[in-house]
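Structures follow.
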Structure 1
Amino acid sequence: MTAAYMEEWAVLTPAAENQKFNAFDGGAFAWEGFWPKLAGWYSIDWQGPQDDAKYESFETPHNPRGYGGKGVASRTFSLVSWAKQEKVRKAWEKLAEQHDLPQKELVDVERVFGFIDGSLCRPSALMYR
């Protein structure tokens, strides 16, 4: 909430124009709390994890809690796998052609979509100190 007040102040204060600010209220951001809010914003039904879903699990490269073993993340969907599909590559090429984009084909899929997968599928909350 503190960040929201800061943003409002920055927008409404003429002296803050074209200035850079970094505000943090100490709260952790967690995707599991975000998805229901995002779905509600767009009036979309949202369901949490399903017991009968097929999950892909993997060990994280570091320990998210600061003690014990490494974290384990599980997901039912991977943007890397999605982006590697032939129909997705063809759709990108079509969009690139229609909109005269400089990048005509999907490249560096593991790096680009892997970063997004890592950001969206975390075994711990995002917290910066």
Structure 2
Amino acid sequence: MPESMTKKNKQKRWRRKRAHFRVRNRMRGTEERPRLAVFKSARHIYAQVIDDNAGRTLAQASTLDPEVAKKMEGDGRGNVARAKLVGEAVAERAKAEGIERVVFDRGGFIYHGKVKAVADAAREAGLKL
């Protein structure tokens, strides 16, 4: 960990990881119903559809993707509107792979704001969560 990271930030990160471990112990993505996993950093948001049995990523999208980046030109960095674009993109790519139903993995993050925006956009694009 960087020296500049405070004790409070370390505790916050560890709390999120522990929550994610608890969720992952109960949840597995299968071929019939893969896992839609969300991760967010300070600048970007990432979503991927994972088949845990095969250990494969079936579809993914992030704010770093050229397709998504083109749609969000002029948008502020790291906001809910960008998360919606990521949710739509990952849902479209999952549907192209023949995936209709997924189980949502919020990655230890609170189901609010950007994480909720990804889930809602994926639902609106036709995925069943």
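Since every read-out is calculated from the coordinates, none of them should be taken as a lab result. Keep in mind it's a predicted model, so treat the numbers as computed, not measured. Cβ atoms are built from the backbone, for glycine too; each structure is taken alone.
Computed quantities for the displayed model
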read-out	value
Structure responsible for 16.6, with mean count of other Cβ atoms within 10 Å over residues 28-35 calculated and labels 1, 2 on offer	2
Value 27, calculated as relative contact order in percent (Cα under 8 Å, 6 or more apart), assigned to which of 1, 2	2
Ranking 1, 2 by percent of Cα pairs over 25 Å apart, the structure that comes out highest	1
Highest-scoring label, criterion being distance in nm of label points 7 Å out along Cα→Cβ at positions 60 and 92, among 1, 2	1
